Structure I
Amino acid sequence: MEESDRVWFTLEGPMVVEYDAGGYSRARVRAKGEAFARRFVGQIWGAPVPERMAYLKALLPRVRVLEAPWA
């Protein structure tokens, strides 16, 4: 089972919060996204740079991705 970094409990239900600093492979991103979609009402992913944001958006088109620099 894929574990999330955090869970945010919203009025709509639990939403996963995940951060990818650039180390997740394509297969790992997809596996996490699919597993989270079965367990949570939504997903928010963070990435440190715009290029990684674009990568995540391409792999997870229904997921919200935010730029969150690690500094």
Structure II
Amino acid sequence: MNDNTIEKLVYEIDDMFTQYLKTLQVDPLVLSTILLARMIRMNDACESGKEFRQILSESYKKAPVESEIVRLH
């Protein structure tokens, strides 16, 4: 996967999240909880659950840089 593909994927995911928030009128924290639970299940099913949980356990320690802050349009 190259940088252009990753960037495209990120924007598509941001757009999808925005659509969910608008069409389902769901609270962002509720949506985040659902998505996180699904990502955990997906990683468990793909046998990468341990590594995914390791990423989660360390990710809160790193503050986002300006370019990483999500801007939902």
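What follows draws every value from the coordinates through simple rules; no lab data is involved. Computed from a prediction, not measured in an experiment: that's the story for all the values here. Cβ atoms are built from the backbone, for glycine too; each structure is taken alone.
Between structures I, II, where is mean count of other Cβ atoms within 10 Å over residues 18-25 highest?
With respect to mean count of other Cβ atoms within 10 Å over residues 18-25, the highest-scoring structure among I, II is I.
Work out the source of -23500 here, i.e. which of I, II gives that when helix-only ellipticity at 222 nm (-39500 (n - 2.57) for each DSSP H run of 4 or more, over all residues; to 500) is computed.
Structure II accounts for this read-out.
Given that semi-axes √(5λ) of the Cα gyration tensor in Å, derived from a single structure, equals 19, 14, 11, which label among I, II identifies that structure?
Label of the source structure: I.
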